[in-house]
Every structure is written in C-alpha cells, then in structure tokens.
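Have a look at these structures, which come just after this line.
Quick note: the coordinates plus some simple rules give every number you see, no bench work behind them. This structure is a prediction, so every number in the text was calculated from the model and none was measured. Cβ atoms are built from the backbone, for glycine too; each structure is taken alone.
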Structure 1
Amino acid sequence: MTAAAFRPATLDDVARAAGVSRSTASRVIAGTGFASPAARERVVTAADQLGYVPNPAARALVRGGGGVRLVVAAAATSAAVLDDPYVHRVVGSAARVCAPAGVGVALHWLPLGDPRGLEQLAADRSVCGVVLVNTTEALLDAVPRSLHGRVASIGIGSAEVPSFDVDNTAGAGAVLRHLYATGRRRIAMVTGPAWLPCSQRPVQAYRHLMRQAGLPERVVDGDFTAARGRAAAGEALRRWPDVDAIYAISDETAFGVIAALRDGGVRVPGDVAVAGFDDIPLAGMTAPALTTASHPVGRIATAAATAVLAGRPAAPVTLFPSALVTRDSA
C-alpha cells in the first residue's frame, strides 16, 4: 500500500467553505427547509468547487433504498464481458456488501475506447457509486470529478480512484519458480489482453525471471479465453518444438492449452507442464488437475464495494496476496 489516501469532500468542508452552519449546508444540499438565497448560492458554489457529492448509500439506509444502486462497470472490447464468470463473481460479492444497506447492484458495460458511459453514471442520481473492472489509464482519466470519493477500481488506480487488486506479479513469480524447481527450462508464456494494464505485470515478472535464470523468453499473445489458449498452444509448439512448460495467466486459457496439447498427442505434464492463474473451482476438477495461483476475487470485490459504499478515504493501492496451488498438471 502507498501512504497517502484521497479524501473526498464532506458536508463539513462545504459548510466551512460557504461560511454557513452544517445544518444550513445540509438543508441546501437536501433541498429541504429554509436557507437565504445568498447562503444557498454560497453552498451550491462551494459544493461545486469542492466536488462534493451527497452519499446516496447513506440516504438509502434512512429511506429504505428507493432504487439506489452501486454499478459494477466493466471495460471491454465487446458486451461479452457481461457474461464473464470473473465479472459475475465481482457482482455477487458487491451484492453481499450492498444488500444490508438496501442498495442494489447493477452491471454496466463500458466499451473500450468510449468511456462516455461514466458521465451518464455520474449524472444518474440513483447511482451511489461505481466499481470499475478491467480499468485502463484512459478510463481513469475519464472518471468525472463528481464520482471522486464514490468510485473504486479493481485493477490500476490513480490519486483520485483507489485500486484493489491481486498481487499477480508475486503469483506469477511463484508459479514460474515452481516450474523451474521441477526441472522445466524452456517455458513459454501465454499473456492476457495487451490493452489491459494489470495483465502486463505477470509478463514483466516472467521476463525478469527468465533473464535472471539465463533462459529464453517465449511469449505468445492471449486474451484470457480457452479458445485463444488452444491456438496459443499450437503456436508455441510450432515456434519452439522443444518447449517443456506453458504458463497461461488465466485458468481458462490454461484449459485451452491442455486441450490442444492432448489433441496433439502431447502428454501433460510428461512432455509439457501447464500452469494457470486464478484457481477457479474447475481447476481442481480437470484431468489433470491444474497447477495455478490463487486469485481472491471475492475478497477484492468486497473491499472495493465496501470502500465505495462507506464513502471514506481508502489507501490508493491495496494488493491481495496470491498463493501457489500445486496439482497434477505441473
């Protein structure tokens, strides 16, 4: 974690800047009770300058919900992200956090390269906050100021948007060191999407460890899908017939790798060891069972949703540990 934390403006800050009492500021913001025109103008101006946003989640507790919702906004190249099991796990964990507060959870697709949907979410009075998934630098830059203090990212973050993520650098390192310890020296890697910043950390860990060990770097592009894993396995074998291990940075991709190797008569792990990342439930039930590294999606999503709902300052970066899970495939 880094030391500094972003603190959203509070009602007390607005009252102080406007030179009025907290109760007067509250009446102006809520639109109830008396306030002089001059005081009203000062409060509105101060709230705008400070980027103050009332906490709809808190109002939901008092008023019994009223349609208030937290939005899980997932960036992706297509709406297929709405069917992604990973995204569904984020939504489920967020729902468990929000239900006691009477706050609903909605899933929203943000087309890659067109983050205007964030402006719509910011302007929607029923949206108490947003949890970003698959966050990019462009998406962070597009977060409206009115969302500051009620937005969190699962992935990369910024000074205004706290991030919650798995330490996939350490997780990748643990898997690669395991492959090395078991005698593998010609290790290929299947990556995640090139546009996703957090998927580049394992690639950097791979390159560093390969250079450190004096081993060749063999990188094949991936996209977290099993279909791409199948294709990537064939590409790796064509380019490097002597490959003795393939590390995919998602379990889904690793399943595709194993299927392609099996179809080609390659034994796993006898000829080629295979490892993934995520430790999804299916990883322990395949044949062979998949060696992988854990990804505590539920804990990460719970922390992100809790930070948004609470509306309190959060550390800019919170990383959750990843642990090696050894099974039969490597």
Structure 2
Amino acid sequence: MEPMTWGILGASNFALRRMGPALHAARGARLGALATTSLEKAQGFREFCPDLHVHDSYQALLDDPAIEAVHIPLPNTLHLEWALRALEAGKHVLCEKPLAMSVAEVDRIIAAREASGRFCAEAFMIVHHPQWALVRKWLDEGRIGQLLHADAVFTFHNPDPTNIRNRRETGGGSVPDIGCYAYSSLRHAARAEPVDLVATVTREDGVDTMAQVRGTMRGPAGLFSFAAMTSTRLFPRQEVTFQGDRGRISLSAPFNASAFGEGQVTLHGFNTAETHRFPGVNQYVLQVEAFVRHVRTGAPYPWSLEDARGGQAMIDRVLAF
C-alpha cells in the first residue's frame, strides 16, 4: 500500500508520548507534519521523526497537500471545530475521544463525513486490542452462559486545577475524559445499548470528579445489569468484569494496556480459570494500521462514528444528573 502521510494538530503530551510514535511506527503510515508554534515542543517529535515538517498553525497543516490524514489530540471543546475543518479540507480524520461534547455535535461530524467522502473515526483505541476481540468472541459463544451483569471502573488521581481535564472551558471531567471507556467497552463487547440508567455525579467548579452509574443494557441475549464508575480523584484503578450464570470474564488492564499493566483476560468457570496474556501489544499502532487498511482497501473498521454517537449519548445522559 502507498503510505498514508499524517499530520498532528497540536503538540500535546499525549501526541508526543503515544500517537506520534504510533503514527511513525505503524505499517502503511508515516508522520509527515506537526502544527505547533512551540519549537521546543516540536523538537520532542523530531527526536523520533527527524524529517518532520512543522507548521505554525492548524490551518496551515490542513492546507498542506502532502498530508492525507490528520490526528486531532486537542482539548475536548476544540474537537468539533477542527474535525469539521479537516474534513472540509479533504483530510481523513482520527479524532481523540470524546469525539465531541454532545450527540448534536457528533451528528454534525457525521454529516460532514458524508459530505466530504472522507473517513473519520473517534480514537477509541481499545477496540483494536486483541484482548477485547477475545472478550467479544467469548461473549458471542456464550462461554459464561447468559450474561447477567457487567461492571467497569476507571480512575486516576489528578487534582491539578490548571489541567485541562479539570477545567470546564476545555470540556474537563471524568465522564468526558474516561467515561467512554467505562461505558462503551461494555457496549462494544456485549453488542448492547443502555435501556435505562441512573447516576450520582460529584462536581467541583462545574466539572465532574466522580460519576457512579448503574442501569440496564440490552444485547442479543437479552437484558443485563451494569455498573460503571469513573473518577479523577481516586488512586489509579482499571477493571472490567462480565458475569454470567456459568462463568465470569475479567480484564485487569482493560483501557491502558501496557501503560497500566500487561493486557490480560481471564475466563473463570466453576473450578477452572483460563488466562490469556498480551505482552508488548501497542493498541495505538494497531489503531493506525486498521485506519489505513480501511481507507486503502475497505477492510472493516471496528468503531464507526455511529458507535461513537452511542457512547456520547450515554455521556450526555450521565451528565444530565
């Protein structure tokens, strides 16, 4: 395949640590440009990509004819504007989650995708990790019997009031930042959507610092209860469990596999346990490679904008409490 040349809008720490190296390492992709006014930040990217071209504005990067696709790791409240601008400029788009700040905004991005004829995806990287493909397979096969309950927890500790994750004007809060993982990991694996939910949300200065959600989802095998908790004020924790009448599936590093811990999935039965480990898997690289394959060959892509819309609908419902 002809390599896909990418540009990144903004020199965020996440782009430097995760997505920049992934775009540089992924098969079929090359990192060609970065938009930033900070030469100091650009130097960090040039350490692994020496021939990187640096633009001094986001629009200048979008106007660069050598760039075929863009990654958007900007603050949450800027996702809509720059996803729309990138699509209008004829670029394919991989935008960090949450894709937007409301279902109505996601609908605008879907309409722009249709009008542009370009591919656009939310960077929900976990669906590209083989541990989640295995969980979905086990659930489809009924390996735990009838799914009756699922729960997800994602917490970290970040009390810094100046951090964008704690500022209302940048779309901060645990629900926008990590709610999609807790909610949509359950939706994706169980092929389910929420029927009803209630939430208890704790806020500081208009930004949620903890959200405890419970309710019911409906999947192919029927109804099951779920519980999900996110927080930016608790000691780091990640866990997901699917529980049936004949077994249980547990993931010990469901969201930041490798960074938080080795990807590991265990199928628990009566007096049995089957564990699969995934050392060294880089889900960001896999995400980029899947994106390129889809654009170049039409290969299936596991997370559509319509899937992202369902996740945003849950986020909207939780934040209404």
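Miscellaneous remarks
- Test item: distance in nm of label points 7 Å out along Cα→Cβ at positions 38 and 150 calculated as 3.7, pick one of 1, 2: 2
- Between structures 1, 2, the calculation of mean count of other Cβ atoms within 10 Å over residues 94-101 yields its largest number for 2.
- Across the set 1, 2, Cα Rg over 2.2 N^0.38 Å reaches its highest value in structure 1.
- Label whose coordinates, when helix-only ellipticity at 222 nm (-39500 (n - 2.57) for each DSSP H run of 4 or more, over all residues; to 500) is calculated, return -9500 (choices 1, 2): 2
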